[in-house]
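Scrolling down, you'll hit the structures one after another.
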Structure 1
Amino acid sequence: MTTSSLPLQYAVSLAGLNTFGLQAQAYAYLPVQGADTLHALRQDAALMALPRLVLGGGSNLLLTQDFPGLVLHMQGRGMTITGEDEDFIYVCAAAGENWHGFVQWTLAQGLGGLENLSLIPGSVGAAPIQNIGAYGIEVKDRFHSLRAFDLATGEILTLDRDACRFGYRDSVFKHALRDRAVVLEVSFALPKRWQANANYADVAQALQERGVTEPGPGDIAEAVIAIRTRKLPDPAQIGNAGSFFKNPIVPARLRDTLLAQYADLVSYRVDEGHYKLAAGWLIDRSGWKGKTVGRAGVYEKQALVLVNRGGATGAEVARLAKAIQEDVKEKFGVQLEPEPVFI
C-alpha cells in the first residue's frame, strides 16, 4: 500500500463510533485493516505530525470536543486457534474484532476461560490496553501475548504479559507505549483444566435461579450476560460507556473508618494494607443514582454508569462526572478516577 492509496477521509462524524453517542468530528479518519496501512501512514510526514486517536469500539471514550487530528479506526478481523500445550489452548483474534463476539466464538469452540468477561463492550485490541475485567477475572489472567505496530520505528512488537505491565484497568499502553504502539492482534491462553469462577454473589445467585449446580463455561456466560443485561443499559438504546469510574483502592485505615460509619459499605480486600471500594455504592450513597443534570444522568439501575439522556454533549457528561467526584470526595474522602479516556 502507498501513501496515495490510503483510504483517508476528512471531516468525519464520530457520533456513530462512540457508545455514548456523542456528537464530535474528526479532522481526518483512516480505517486500519492491518500493518500495511500503518507502514504506508509512516511515509506521510504531514499525517504523522497530527495528533492521533486509535479507535476500536469507542466504548471507553468521552468526546468532549471535535478531534483535531487523525483517527485510526481498527477494523482488522480474524479469530483462530493457534496451538496448544499440556496446559493451554491458544487462541488469537485481530484487534478489530468485537470483544463479546470473540468470547462467544471461544465458547462455540468448546473453550472456557473468558466467560466471566461476556458482554463487555469494545474491541479485542482495546481489551489489554484497559486490562478489562469483571466478576473475578481480568484480561491479564488469560493473556498470552500480542502483536503491535510501533509507529515510532515501523517495527512489529511482540509483548508477553510481563512486558504489558498490567495493573487495575492499566497497562504499558497507557504509559511508555502511549501514542506509539497500535495493537494488531491479541493471543490468549485458555486452560485445558477449566474451573468455574462463580465466587461473585450475583453470579452464584443467577446460577442458583437457573438450577445450575455444576456450571460449565456456557452457564457462567449466560449468567453474566443476564446480570449485565439487567443492570446495565444497552448502548444502542441509551448512550453510555459502561462503568464510568474505577473502583477506588484505599488504605485499610480509611476503609475501617468508613466501615465504622457505614455498616453496608461494599469493600474487597486487595492486600494486607489496602481495600477496593465499590464506586457504585459510593455514588449511590452520595445521592446521585438516577439523577439527571442537563442531558446527562446517572443510570437508575447502576450508579456506576453515566448515560446520555438524549443529545448530551461530552462536556455535559464531564461536568456531571466532576460533580459526582466532588461529592464523593467530600462525603467519604475518596477520589474517584474515570475509566474512559477524555478527548
Structure 2
Amino acid sequence: MTRQGKLKVALVGAGGTTDGKGLSGGFKSPGSWGHQHARIFSTRPDVDFCAIVGRDPEKTQRKAIEYGTNSYTSISDMLEKETPDLVSMCLPNQDHFKATLQVIQAGFPLLVEKPLVFDLKEADILLNEAAKRNLFFAINLNHRFAKPVQLAYDAIKNGKLGDLTFASWRFGGEGASEHPHANLIETQCHGIDMLEYLCGPIESVMAEMTDKTGGGFRTLSLALKFTNGAVGSLIGTYDSSYAYPDTQRVELDGTKGRIVIHDTVKRYTYNGLGNELGEVWEAGYFNDEDRDFHRTFDNHIDKLLQALRAGEQPPVHAKAGYRALLVADAAIRSYQSGSRIKI
C-alpha cells in the first residue's frame, strides 16, 4: 500500500478489450469494458491507480495520461517497478492465458475478466499455479451484483421461493468472434454462473446449437438438470440485438412462488404462489446507480477490495469462471455427441 493506505492497482490491457456486448471495443467508447476498469480504479479515493500496461506505446501513453497514471508495454517491468497490491486484467477474450499466468507466477493478487480462458487445460494450469501461491484470484462475473439479482438471492435464501422447480435464462444480442463457441463461452458464462449462483450446481446438460448465420454456433439452447432435482434452460445468441426490451430475462419458479429478473438491472418481480398481486422493484427517479448496468462492476469492486484488505477470499473466485467453462465444455460435447452429459 501507499503511505496514505491506498491499495495500488495496475491495469493490464490498454486496448482491444471486451465490452458488455462481447465485442472488441477497447477504450473506443464509454461503454467499453477497458474504460470501466480504468474509470473505477482512477476515481476511487482508496486506490492508487498506478499503471496501465498495453502493447502499443502511443495508445498506452494516451490512456495513461487520460487516467493520470503510468504507462508500460511490459508486464514484468510494471510489476517490478510498481509492485501493485492488485493487478486487474482486461484483455481480448482469447488472449487471457499467457498474461494471466505471468502475473500469477510473479505472485501478485489479480482480478481477471470473463471468460477465464477458452480451454479447460489452461484453466487448470491457472488455478493450480494460483493455489500453489495461495493467491487472491478473482473473476469479474459482475451480473451477480445487480440489485434485482441480489433481491432474488435474498428471497431464495429466506425461503420465499420454496423448493426450486425450474429456472430459465435468456440473453442475446450482437456479437462477433473467430471462435466457433464464443457466444457460449465468453457471454453465456454469465448465464451459467447466474443459474448456479441462484439455483445451485448444474448436474447435467443437453445442447442444441446452430451455425445457420455463419461465424460459428452463434445461437444455442441448453436443457439443464440441477443437483437439487430442478430443471432449467438457457438460450443464448449473437443473432439478436441488445436494443430489444427484455433482451435478458431470468425466471425462477418454486413451490411457494415465482421470481423474474428483467434486463439484469431493470426490474425484479416476485409473486407468491397463486397470488395475482406481486412485489416489484425498479430503480426510483434519482436512483441512477442501481439502474446502470456498468455500476454492477463498481459494486463488485467494493466487495472485492474489502476482501483483499481483510485477507479474505474474493467475492467471486476464479473457480467460478472454471465452473462456467466446465459446463460450457459439457454443452459442446453434448451437441457433438447428441447425448446428455453429466458435469
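Rule-based calculations on the coordinates, nothing more; no lab input. Please read these numbers as outputs of a predicted model, since none were measured by experiment. Cβ atoms are built from the backbone, for glycine too; each structure is taken alone.
Source structure of the calculated read-out (distance in nm of label points 7 Å out along Cα→Cβ at positions 142 and 294, 3.8) within 1, 2: 1. Looking at structures 1, 2, which one was helix-only ellipticity at 222 nm (-39500 (n - 2.57) for each DSSP H run of 4 or more, over all residues; to 500) calculated from, given that it came out as -10000? Clearly, the read-out refers to 2. Taking mean count of other Cβ atoms within 10 Å over residues 230-237 as the criterion, the top structure among 1, 2 is 2, with the largest value. If you line up 1, 2 by Kirkwood radius over Cα pairs in Å, the top spot, with the largest value, goes to 1.
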